[in-house]
1. Can you spot which of I, II the value 8.2 was calculated from, given it is mean count of other Cβ atoms within 10 Å over residues 51-58?
2. Consider the structures I, II: one of them gives 1.4 for distance in nm of label points 7 Å out along Cα→Cβ at positions 19 and 35 as calculated from the coordinates. Say which.
3. Rank structures I, II by mean count of other Cβ atoms within 10 Å over residues 59-66 and report only the one at the top, that is, the highest.
4. I, II: which one has helix-only ellipticity at 222 nm (-39500 (n - 2.57) for each DSSP H run of 4 or more, over all residues; to 500), as calculated, at 0?
5. Using the calculated result 15 for relative contact order in percent (Cα under 8 Å, 6 or more apart), pick out the matching structure from I, II.
6. Work out the source of 10.1 here, i.e. which of I, II gives that when mean count of other Cβ atoms within 10 Å over residues 67-74 is computed.
7. If distance in nm of label points 7 Å out along Cα→Cβ at positions 43 and 75 is calculated from each of I, II, which structure is the one that comes out at 2.2?
8. When Cα extents along the principal axes in Å is calculated, the result is 30, 28, 27; to which of the structures I, II does this value belong?
Structure I
Amino acid sequence: MYMYMYMYMHVQVGGSADPLVRGNIVRDGFKGGIVVHDHASGQFVQNEIMRNTMAGVGGTDYACPIFHSNIVKDGKGGGIVLHEHCKGVFEKNQVIDNRVQGLGFRV
């Protein structure tokens, strides 16, 4: 799947959702790339997330996602930004050349 220049978040996962999102290109969003919130989980594997205006990957509100082997690059905001009460597993991701920070934690 290819997601390009969407006005809001390209992929937004909330509530009791638990998707498998694999092998996508998520780029040039006017806001974020992939955002997981509100107790949601899900597996996000081998995606290329690039050139989004806000965080390439974001987690908030007790989300507990698994991000594995993704490329998060060239964002105007942070690469991976986790807010208070977000848990999850983030492993073997490449976070490259994001303008604000590669990995950020916010309270």
Structure II
Amino acid sequence: MYNVPQGFTNQLFMRMFRKFAAGLAIVYLALCAGLVGVMHHPVLFGEVMRHVPEPLMMVVPFRRLWFLARAGKLKAGDPAPSFVLPTADRQSSISLASFRGQRPVVLIFGSYT
């Protein structure tokens, strides 16, 4: 039987553990960075999230990543960015900029189902 000095096995174990931990950290950071990138595109994000396993939901900080990815650049007092939406009958479209200088406009986005 070959006798290995105790210190040598501990050093070898710690070196392997550090490599494993560093590799795991790199994979975790790459996963988080990829999710932040996908969160900029809501349709693609939905497709990706459909395939995310449930245990991963407990490990990845989705809420913080979502707020980081979806944070806007507007500050209080900045003018709203202009956009165009179709009307309810889909016969024409309406632009937010067309209301500039008139009465205030309140936009409510959400689901009431």
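1. So the calculation was done on II.
2. Attributed to the structure labelled I.
3. Top value of mean count of other Cβ atoms within 10 Å over residues 59-66 goes to structure I.
4. Answer for the origin of the read-out: I.
5. This figure was derived from II.
6. Structure of origin is II.
7. Attributed to the structure labelled I.
8. I
Computed from the coordinates by the stated procedures, all read-outs in this text should not be read as laboratory data. Keep in mind that what you see is a predicted model, and the values were worked out from it rather than measured. Cβ atoms are built from the backbone, for glycine too; each structure is taken alone.
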